[in-house]
Structure 1
Amino acid sequence: MVKTMTTALVASTTELHFQQSDLVFREEINQIRDVIGQYHRDVTERELLHSILFSGDRVSKINQLLDEGAKPGERNHGAYQIPHSIDLDYVRGNLRAKYWQRVVDMTNILQLMPARRRDEWREQFIEGKVKVDKPDPYTAGRMRTVTEYVGVPEFSEDSVIPTLLGLLNDRNMYLNERVYGVFCALSPKHKTNKSYGFSERLILTNVISDFWGNSVSTSTYSEDSIDDLRVVLQFFAHGRFGRVERLATVLSAVYRANPDKATRNFGKWEPIDGNLLRVKMFMNGNLHIEIHPDVAWKLNEVLAASLPYAIPPEFRSMPKNKRAAKEFGEILIPVDEDVVKLIVAMDKPEKSTGVYSSSGCYWINSTDETKKQYVGIMRKLGGVRDDSDSRWSFTYEFCEVRDFVLKNRCLPDQKTYQFYPTPEPLQRLVTDLIELQDSDRLLEPSAGRGDLLTFIDAPKQTTCIELAPLFCKILESKGYSPINADFLKWSDENASVMFNKIAMNPPYSEGRAKVHVEAAIRHLKVGGRCVAVMPGSERMQWIDANQFKVEECATYSNEFEDTGVMVKVFTIDRI
């Protein structure tokens with residue numbers, strides 16, 4: 001199992017500054033030293049085993065024993081034989097290759113390299129080959145470059161640490177090369193493709209080679225180039241490289257999403273990769289691509305390192321007009337393909353326990369980083385850990401939500417959607433304060449997974465507004481009929497809709513809590529009550545005392561997972 005570093009040797013930022021502290025650096029060097037120690041122990045073990053097997057006449061005796069171990073009358077002479085000699089240098093070389101791969105996987109540096117660089121690295125450090133110039137035997141006086149086996153480089157502290165540091169110091173260069181390679185592959189052919197950098201819209205010809213059944217086929221070169229672009233965009237959006245579904249698979253899903261065989265979503269924009277891209281297919285095989293404005297400019301910022309005089313400044317800086325980005329929609333977090341395999345395994349619950357399990361070969365062979373991402377997703381979906389990280393139970397019917405995740409392969413970003421599940425102590429307090437009656441109508445303006453409503457549990461009386469489609473699906477599985485919308489926009493469009501009670505834990509960033517509460521209480525009937533979980537600094541003095549009575553009920557600290565925020569709970573009664 002590969003253990004992936006999660007600290008500074010790995011941390012790839014969208015700012016192109018790969019920095020680390022002395023303390024973190026020392027911790028990571030110690031991790032590398034541990035791996036080097038394991039390598040030396042493996043070498044010693046192999047050498048000891050070699051000396052035991054190949055001393056004297058032991059190999060012949062063992063082979064004789066293997067022959068005699070067959071059932072009498074069914075002897076298969078020579079079926080199992082140990083060779084009479086094994087080149088110990090090859091054994092050491094294979095071990096060195098294994099451990100070089102291991103330490104480089106710990107840094108994820110190969111994912112940053114362009115394909116040519118990765119091939120060169122594997123050729124030298126895995127296959128033990130180098131390119132050398134030798135006299136051409138067929139042409140006198142000329143030299144030719146040949147690839148020769150010289151052995152895998154030594155795996156010691158003196159070689160490993162300087163090599164890794166050199167690779168890590170060259171990360172910016174590798175990223176520049178990769179972006180430049182994508183730019184060259186997606187060469188300008190139409191007016192919206194700029195010769196001086198990436199456009200937010202690209203028009204690519206002959207991408208789709210065939211339409212058949214419910215699928216599309218793509219040209220290999222075009223697919224590889226576009227998939228490279230998608231991987232790079234993921235890096236800029238999320239600070240990490242991950243695997244993406246093949247373009248042909250993604251376009252096939254778009255193609256069959258429309259059952260009308262006459263149209264098949266031709267000429268229609270469809271979002272992919274968590275809204276990083278929009279694609280539009282055409283029957284002539286062309287593909288139009290739009291890149292999210294929040295990341296398109298970053299491509300040109302990096303491309304400027306390779307073409308410093310060709311990219312105008314206005315195309316390599318953040319756009320001042322945010323309207324285009326808002327119309328494009330929020331960027332979602334894609335689910336890595338290795339994590340998808342673990343979620344696929346959760347096809348049905350155990351009959352005796354109701355627990356969903358992802359145990360098995362995929363779990364055993366998954367990296368620590370993949371397991372960590374999987375656990376994070378299970379928690380985001382409201383799962384409760386059973387007896388191991390691979391086993392989870394849910395308070396709702398999980399199968400439909402699981403299928404939704406597998407279909408969309410992306411999750412809402414916690415910061416963007418301000419999703420911080422309300423913990424149980426606050427759930428119970430809000431339930432007590434809301435005093436819901438059978439005839440009341442209840443509003444939850446930013447419902448999330450419905451955690452705030454857990455102990456109220458009145459789906460038929462409750463209107464849930466939720467921006468994230470995934471959380472709407474969870475709410476549906478809990479029996480609610482959510483409205484998938486931005487609450488502020490919904491409030492403006494439904495000003496006459498009134499409620500007896502409102503329970504809310506609004507988003508806090510950029511002053512949004514105040515704006516959301518102001519919008520919510522406009523929907524409160526006279527005599528109605530709003531219970532709001534607010535930032536700890538809030539005093540609610542901006543509420544009109546002539547219309548509302550405000551009371552501070554409780555203060556909580558360190559209750560929310562992954563954040564030490566202090567919150568206050570208020571009741572707001574309309575008078």
Structure 2
Amino acid sequence: MLSVSSSEYYLVLTAQNSGAVNAISLNDLGSDNVLQSLGLVTGTTSIKNPITNGAQSDKFADTSTAIGTLLNLNGAPSGTIQINGVNIAVDLGTDSLNSLVTKINNAGAGVTASVVTVSENGTTRYRLQITGASTPTFTDDKHILETLGILKAGYGNELVQAKDAQFKIDNMSLTSSSNTLTNVIQGATITLLDADATNPKKTTITITRDTGSIKEAIKGFVQAYNDTIDLIKKYDYFDTETYETGPLFGNATVNALTADLMALVSDTVAGAPSDMSMLAQIGITLDPTGSGKLVLKESDLDNALNNRLGDVERLFRVMGSTSDPRLTYVIATSKTKATGVPLTVDITQVATQAQAVASVAQTQASTTAERLTFNGTLFGNKEYSITLNAGNTIDDTIAQINADATLSRYLVASKDGSGRLVLTSKQYGSKAAFTVVSDQAAANNNSGIGTTVVSVQGQDVAGTINGEPATGDGQFLTGNSGNATTDGLQIRVTATTTGVIGTVTVTRGVADQIFQMIQRFTDSISGALTEETKTIQQQIDEIKQRISAFDEAMQRRAQDLRAQFTRMETALNKMRSEAQRLAAIMGQPSLLSNLGA
């Protein structure tokens with residue numbers, strides 16, 4: 001609410017999000033003109049969702065449920081609308097999209113009505129489309145066409161028009177519904193602050209690497225290594241003065257782990273440039289005092305990060321490079337042997353996309369709506385349909401298919417030199433299989449697909465890496481399990497011809513080598529530390545058993561001694577009793593005192 005004086009107020013409506021797609025939609029219901037009375041809308045209308053030679057409604061969730069129910073309206077409007085001057089009675093309290101199609105097509109207004117399917121964030125929605133030889137005229141009644149989204153009311157006092165931002169990056173024209181751009185340059189966020197359509201403002205964006213965070217990550221690696229050495233020494237030590245030893249002193253597995261760690265951080269990385277193949281060349285060396293820890297010279301690291309960043313990266317992680325732009329390194333597993341030696345890639349079959357071509361070229365505009373139905377692996381084996389607008393030319397059909405939210409994820413429509421419709425999968429390989437069929441016989445005034453199902457499939461790349469067998473999946477070629485050098489090595493092949501394409505070289509940096517080594521040591525089944533833990537646990541269990549057996553023996557010995565003591569006391573008591581009896585008979589009390597009585 002905006003106050004301009006003590007007695008004047010304005011109601012201001014502002015969209016929560018920017019962009020043309022988020023423009024505020026306003027329309028009255030029934031015979032009421034509340035919004036018009038408030039000055040928010042005018043009495044003029046225009047087509048809200050224009051299409052070629054027609055208009056379409058807003059999106060609805062169902063085709064057979066009454067519009068009023070779908071919109072949760074109390075007292076849905078009813079009245080008589082006009083299309084091309086022909087009266088059509090409509091009651092949104094009972095009419096659905098399907099019934100509206102029937103009414104409009106039976107009215108003789110010179111138009112074709114149909115329901116088209118659209119996909120919105122994975123959810124199916126439906127629109128009412130009305131087309132003719134040219135754009136029909138619409139006359140509303142009780143705001144019925146506004147409620148459907150065929151027409152929209154004009155804004156009464158529009159302060160700021162909802163628009164998409166228009167800009168260029170590297171001379172490429174782009175638009176965005178938001179002034180904050182997060183998907184134009186990977187990893188960068190650009191905020192648009194000002195615009196001038198007459199004299200567009202220009203600025204230069206310089207993208208630089210964040211070497212500071214990389215340096216901190218490397219320092220973190222050094223610290224983690226040193227913490228590991230400290231932890232090992234906590235349990236593996238020998239005091240020369242007290243001769244006290246740690247519980248893991250002399251343990252062969254711990255000694256091997258320590259030796260391997262120290263060897264990895266001081267060895268060269270196979271395949272890396274000779275002047276940048278060791279951590280020492282970027283300022284990371286073993287402590288000369290013999291502590292086993294790493295020492296970092298930050299000035300050397302800074303120099304390497306500023307001048308040889310790519311080579312620094314190669315020192316730490318597993319990386320791959322190729323000799324031909326048609327080859328791209330993707331990934332290597334722990335089983336891939338990273339020798340730094342180029343591996344030859346020989347292609348025997350190139351990957352292809354699935355491609356369906358219409359049997360007839362479209363040379364005339366369509367006269368009726370046409371439904372194309374897709375299915376197959378490419379679509380998750382789920383049927384999907386699109387209704388092509390009546391009046392479509394071949395170019396209109398191509399544009400409509402490419403604009404469809406679902407179809408545009410899977411394929412691209414185009415035309416060949418003969419003007420036939422071509423549908424090409426975006427995905428490569430055998431998984432890019434799909435079918436397409438039309439509800440109309442192929443003709444020169446429709447898509448030309450026809451009523452016979454067209455089934456197409458791409459092919460996977462095939463070939464070898466380093467002479468070892470590999471499995472293709474689309475454009476991706478992966479070394480088979482069990483291969484001596486290429487097990488798990490994956491590359492992407494975009495070549496369109498067969499033969500030797502080039503080479504791929506894999507290097508494994510220090511951090512990755514340490515990670516692989518730790519995995520080997522700590523493997524839950526065969527790891528050296530796992531086996532050592534089992535051995536120590538067995539020793540502990542054996543000691544516990546011996547202690548338990550000793551305790552049991554001591555308990556038995558104690559029981560024997562207590563039994564002997566009991567028998568002795570019993571014998572002494574008997575002797576006292578006899579002594580008392582004899583003393584009484586003989587009248588000699590001194591006899592009792594000799595027995596301790």
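Annotations
- Value 40.0, calculated as mean projected area of the Cα convex hull in nm², assigned to which of 1, 2: 1
- Distance in nm of label points 7 Å out along Cα→Cβ at positions 220 and 460 derived as 3.7 - corresponding label from 1, 2: 2
- At a computed 101, 64, 39 (Cα extents along the principal axes in Å, for residues 212-555 alone), which of 1, 2: 2
- Comparing mean projected area of the Cα convex hull in nm², for residues 332-475 alone across structures 1, 2, the highest value is found for 2.
- Value 5.4, calculated as distance in nm of label points 7 Å out along Cα→Cβ at positions 124 and 500, assigned to which of 1, 2: 2
- Identity of the structure behind -12500 (criterion: helix-only ellipticity at 222 nm (-39500 (n - 2.57) for each DSSP H run of 4 or more, over all residues; to 500), calculated), options 1, 2: 1
- Winner on distance in nm of label points 7 Å out along Cα→Cβ at positions 300 and 492 once structures 1, 2 are ranked, highest first: 2
- Label whose coordinates, when relative contact order in percent (Cα under 8 Å, 6 or more apart) is calculated, return 12 (choices 1, 2): 2
- Comparison of 1, 2 - label where distance in nm of label points 7 Å out along Cα→Cβ at positions 236 and 524 is highest: 1
Readers should treat all values here as calculations from the given coordinates under stated rules, not as data from a laboratory. Because the structure is predicted, anything quoted here is derived from the model rather than measured. Cβ atoms are built from the backbone, for glycine too; each structure is taken alone.
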